[in-house]
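Visitor: Each structure below is given as structure tokens.
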Structure I
Amino acid sequence: MKERTAKNVHDAFVGEAKAYQRLLEYAKKAEEEGFSQIAHLFRAVAESESVHSRRHFRLLEAVADTQANMEKAFQQETTVNGNYYPKMLTEAEQDSETAAALVFSQARDVEEVHGKLYRKALDHFMEEVSVEYYICSVCGFVHEKEAPEKCPICNAPESKFFKVE
């Protein structure tokens, strides 16, 4: 793919992925305010944007076999945890942006956990072990087997965890 088109596809992917997340947040707010049909519309359009983002992603990156995908996911988590979030955290602290610094710090710590989960899965790749995962709805921490009493990253209570289905 030529450079200009690749940039446009990347920009379109990022825009559609952001729209998907934004619309899901709008849907939550509409539900909270009692506008269930509008929430339903936001979710429907979000799903459409998700289709767009997946199509753009497939133009940008090949999806390989599962083991190669796991290796790539592990490498990406390691890079994000080791390079991107520390830089963003430092800059947020320098700018006295405490809310952003907290979010970056927690995301960095959660990304480290993601890397460990991928490494564990890769180390036991051929073993078909069933594990339940619980996600902290505050910071995104992933916990295996059951929700912890308290999130080790942000201290959210067990009630803030949801099970991945």
Structure II
Amino acid sequence: MSLNIDSLKSVLGHFPAGVTIVTIKSGDDIHGCTVSAFSSISVDPALIMISINNDSRSGNLLSQPNATFGVNILAGDQANISNQFAWVKTDNKFELGDWSAAVTGAPILENALGWLDCSIHSTHQAGTHTLFIGKVEACNLVRPNEAPLVYWNRDYRDLALEEMAAG
């Protein structure tokens, strides 16, 4: 029995994912891309994982010596920034949003829901992608009471937050 790729994509598309902008500093190059393949790996040591296509500019830059990256977790009102980094093919991606440099030099979106600043701990080849394990060097939760941007079934979705009961 062979696997039907369209069925696989359909099943995977029904798994909701948060949306991030991964920003990369490699030498003098700054770049970024929209990524939903992000996961926490370990708290001690502080490690996270992103999955990046091997044929992409992002994958190429992250494979360079001393490359660093930021994971900017987007809030529900930041779909426009996600689209900018997903679809714009110029170097003007950073014209939308307020950006600063993190400890490693990777760009950080100042009003993201939160961000993680990472050095590369290790890499692992996985088919068409590379898993980049990042050692978290710094982080900040900027908007703790807001919902994240969620992607499900090929579109952005609103996540309803219930009011926390008064103690």
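Every number here is computed from the coordinates shown, using simple stated rules; none is lab data. Note that the structure is a prediction, hence the values are computed from the model and not measured. Cβ atoms are built from the backbone, for glycine too; each structure is taken alone.
Visitor: State the single structure among I, II that was used to calculate P(r) over Cα pairs in 10 Å bins from 0, in percent, giving 10, 23, 39, 25, 4, 0.
Guide: I
Visitor: Figure out for me which of the structures I, II the number 26, 17, 11 belongs to, where semi-axes √(5λ) of the Cα gyration tensor in Å, for residues 2-65 alone was derived from the coordinates.
Guide: Answer by label: II.
Visitor: The value 3.4 for distance in nm of label points 7 Å out along Cα→Cβ at positions 98 and 130 was derived from one model only; which of I, II is it? Intermediate results must be reported in sequence, preceding the final value.
Guide: Details: I: 4.7; II: 3.4.
Structure of origin is II.
Visitor: Going by volume of the Cα convex hull per residue in Å³, for residues 58-121 alone, which of structures I, II comes out largest?
Guide: II
Visitor: Thinking of I, II, which structure, once helix-only ellipticity at 222 nm (-39500 (n - 2.57) for each DSSP H run of 4 or more, over all residues; to 500) is computed, gives back -22000?
Guide: Values: I: -22000; II: -4000.
Derived from I, not from the others.
Visitor: Determine which structure produced the value 0.90 for FRET efficiency 1/(1 + (r/R0)^6) of positions 50 and 154 (r between Cβ atoms, R0 = 30 Å, to 0.05), calculated from the coordinates; the candidates are I, II.
Guide: II
Visitor: Matching task: 26 is the computed value of relative contact order in percent (Cα under 8 Å, 6 or more apart). Pick the structure from I, II.
Guide: II
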